[in-house]
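Rule-based calculations on the coordinates, nothing more; no lab input. If you're wondering where the values come from, they're calculated on a predicted model, not measured in any experiment. Cβ atoms are built from the backbone, for glycine too; each structure is taken alone.
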Structure P
Amino acid sequence: MTSAAAASRYARALFDVLLKEGGDLEKAETDLASFAGLLTQHPVLATTLRNPAIPVSKKKGIVQGILDRDASVSPVVAKMILLLAERDRLKLLPGLLRTFRDRLMDHQQVIRGEVTTSMPIDAEKLRALEQGFAKATGRRVVLESKVDPSIIGGVVTRLGSTVYDGSVTTQLQKMKQSLIEAGQ
C-alpha cells in the first residue's frame, strides 16, 4: 500500500470515528494541523520522529510528552497521533491532514477553488465570484486569488477538477486556431 493510500485510510477512520462519536470535526482538523505544523517548524524533531534507527518506544514517548503539554488536543486526535507513532507512521501526517481536510470540506459542502487574474482582484469582486459559483454549484465556495500576468486579462477559475477559462490568452489562442483552420 502506498503512503498516500495509508494516509487516506487513517484519515477516513479518524473522520468516521469523530462523526460516530459526535466529535468536533473542525477542532480535530485544527489539532492535526497544529501537530503537523509543529513538525514543520522543528525539522530536528521531524527528523527524529521519522528516523528508522530510533526505537518506536522512544518516538512514542516524545509524542506522548508533546501531547501531554498541550491538553487542548482532542482525545481522539491524540489517540490517532499516538497510533501513528506506535506504528512508526508519523510521516503519513501531512497526507492524513490533506485527506481529512478534503473530507471535512465535502462534509460541510464547501468547495475550494482558485481564481487566477492578470492583476490582483479586490476582495469585493472575489466575494461576488464566490457567490456566483455558490449559486451555480449549490455549495459554499471558498476561492483563493492568484496573479499570473501571462493570461493578459480575464479570469481563470478552477473548482476541483473543473476549469472555467475566460482569459484573453485562451481567447486569442482560439481565434488563432480558427484562422488557421479557415485558411486551410
Structure Q
Amino acid sequence: MRLRTIARRYASALADVAIARNEAREVQEELNAWQAMIATSYELRQVIESPTIALEEKRKVLGKLIDRTRPRPTTANFIQVLLQNHRLEQLAEINERYAQILDERAGVVAATVTTARPMDEVSQESLRAELAVLTGRKVRLLFETDGDLIGGLVARIGSTVYDGSVRNQLQQAKERLIGN
C-alpha cells in the first residue's frame, strides 16, 4: 500500500477521535512537537527505525518519553499505535495529512504565497480576504519569499496557481513581443 494512502488512513482515524473529543488542534500541536523531537534526535530515530531493537525495548523508550512530555491520552495512544504498527517513522507524512484533514473538515484552504519581500500584516489580511472571496472558504496563508519574483506575488491553492509576479508579467510581455 502506498505511503500517502497509509498516512491518510491513520490521519483520518486520528481526526475522527480528536474532533470527537474536541482536542484536534491540541493533538496537532503535540504531534508537531513529537515530529520535531524525532527529527532532531539522531539517537531516537535510530531506536525507532532499527530492526535489530526489539519492539518491547522501543515501547520502553517511548513510554519514558511519554512520561516526560505528558501529551494528552489521544496523542500518547496514537504514538503508541504508530510504534506498534511500525509506522512511527512515517509520523511526518501522517501529521501533514492530519493537518490537511483538519483544515478540510473546518472548511479551511491553505494558500502558499510567495513574494519578493515580506508582506506587512495589513497587506496579508487584505490578501486573505481576497482569497477567501475567490475560494469561498476560510484561508490559511503560508508565506515564502523569492527575490527572483522582482515584485508582486504568486499564490498556490491546491493545484491552482495565481501568478501576479512582475517576473511573470515581464515574461508574458516578452512572449507577446516575440510573437508579434
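Data for the structure
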item	result
Computed 21.2, 72 for Rg and Dmax of the Cα atoms in Å - originating structure among P, Q	Q
Structure from which 12.2 was derived, mean count of other Cβ atoms within 10 Å over residues 49-56, options P, Q	P
At a computed 3.4 (distance in nm of label points 7 Å out along Cα→Cβ at positions 9 and 161), which of P, Q	Q
